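Presented below are the structures under discussion, each in the form of structure tokens.
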Structure 1
Amino acid sequence: MANVTNVTNLTEVKSIAEFFLISIAWTLTLFSPIASSRLTGNGFIKLITNVSIGSLVTAMIISFISHNSPLNYPLYLKLISLSALVATAFFHRDEKSLFMWILYSLTVLSLGIHLILFSPILMNALFLISSSLLLGIILYSMLLGHWYLVVPKLSEHPLKVSAIFLWIILAIKIVVSLMSTYKHLDYFDQQTNLGAGYAFNWLLLSMRFLFGYVVIFGMSLFNWKLVTMRSIQSSTGILYAMTFFIFIGELVSTYIFFNFGLYI
């Protein structure tokens, strides 16, 4: 029984790790048009593309370790998107060509399908996608803020657009989490045997809301103020901290989802 439990836990850890890595590659590509490559230059596209490639290659290694068969449908999706990303890194210029838009669409579509395959049930898939979007928009904003050191005259407009996207996604996530928590109050009853037990359930819930929502929302307000003042270096520092906290928040959230099936 202990061996079965250990194998199950290891499988869940690999699934969560692979989910995060695929999310990074998908969202960095998805949000890349927010800042026009004509304004940022070719270098920024190469930066986020290389981060996406690194995440995808790591996910492929985990995929090989996780599955008995070396060939499977998700692996083909990884190979398609990886090929498109490598081609983008080599051939992208400051002005995005039709060929680059085709590669962009191919990457977004293949990795989006891959994320859905983590749980093909509609509501589960939407919840996982929302988690990817929340993680990705903050990571993208942090990398974009860093790029202002390279192109200091770049308009702050892309950072403002990213902040608005963040608030929309965050609002949806908070509503869903509150509804799910209310629906499953029995997990947080003092006498509960559900989940990981009363104390640990409350610990997970507290970490999820504090690090993943409260801290993120508070920092996002400071970030907006700094961006409007065009204090981009200070804004980037805030975004670095937000990236740290959102990883904790979404890690706890995906742990709760994969183990207990709750949308928190």
Structure 2
Amino acid sequence: MPYARFEKLVVAVGFAAIAGSILLSLRGPIVLEEIVAQLLLLGVLIAAAHWGRNGGFIAALAASLIYIVIRIPLVIESEGLTGDLAALLATRILSYGLVGIVGGELCSRLKYLFARLERSSSVDEWSQVYNQHFITRAVESALGHFDRYHAPFSVIAIEVAPALTAELRPSRHRMLVRGIANHIRNDIRLVDEVGRLEDGRYLVVLPHTPHEGALVAAERIAAGIADVLGAKTESVSTHVLSVPEDRTEVSRLIELLQVPARDPGA
């Protein structure tokens, strides 16, 4: 199943469940705040399914703050935070956190699991993100989308200094590669794509992202990788290409990536 279809299925099931819950609640006394709370949960679910853990976390935080605000009158009426009210607030905040953070993490992992199950040749064995062939197709697709709809996009190439991995045992090297890939995957949106190239670099495709936004993302990702490695920031370099500004360079990049590597290796 393509992830886009899975995302629509998750949102549809979530909408049906919450709509059913709201309809059942209408049989008794209507509590508008709780109806809003359930709609907020649907928003958190949509964010987690579309943007992953980071988007889900932000949505969960926003939903929690909104719910606390709309429940302030009840706190005032109760002349303080009673045990029942505290339990109600904690339950809602916990549900937002579980759906946003845990659900977002599961969705981000399922995206690459689906790719691995459907097209075993599309996932890099060491990193468990897309391989060079598939991420090249993603860049081609983004370029084609730009040609048709003029939708801007950016590509970030990320390289870790070879000296950091030169003397590592294969098992340790593989673990490090997986850790870097996991960090990148968790630091981008689910609509973005990340792959590992045959020369060891990582490539991130950011749809609907202008050059300025990609520069900010590249700086954030590089700092995070350096932190994961316990290395200096200078040991992680990034190069950003954006369309329409760098259309020629992106086309050239696609041509270079389509040339089979002489020694694919790990």
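Values in this text are rule-based calculations from the coordinates and carry no lab data. Just so it is clear, the structure is predicted and the values come from calculations on it, not from any experiment. Cβ atoms are built from the backbone, for glycine too; each structure is taken alone.
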Item checked: mean count of other Cβ atoms within 10 Å over residues 167-174 - structure with the largest value, from 1, 2 -> 1
Next item on the list: Compute distance in nm of label points 7 Å out along Cα→Cβ at positions 239 and 255 for each of 1, 2 and report the one that scores greatest.
Entry: 1
Check: Of the structures labelled 1, 2, which one yields -27000 when helix-only ellipticity at 222 nm (-39500 (n - 2.57) for each DSSP H run of 4 or more, over all residues; to 500) is computed from its coordinates?
Finding: 1
Note to self: By the measure distance in nm of label points 7 Å out along Cα→Cβ at positions 15 and 175, tell me the structure among 1, 2 with the highest figure.
What the structure shows: 2
Margin query: As an exercise: semi-axes √(5λ) of the Cα gyration tensor in Å, for residues 31-102 alone, calculated from one structure in 1, 2, equals 24, 11, 9. Which structure is it?
Written below: 2
Check: So semi-axes √(5λ) of the Cα gyration tensor in Å, computed for just one structure, reads 32, 25, 13; which one of 1, 2 is that?
Finding: 1
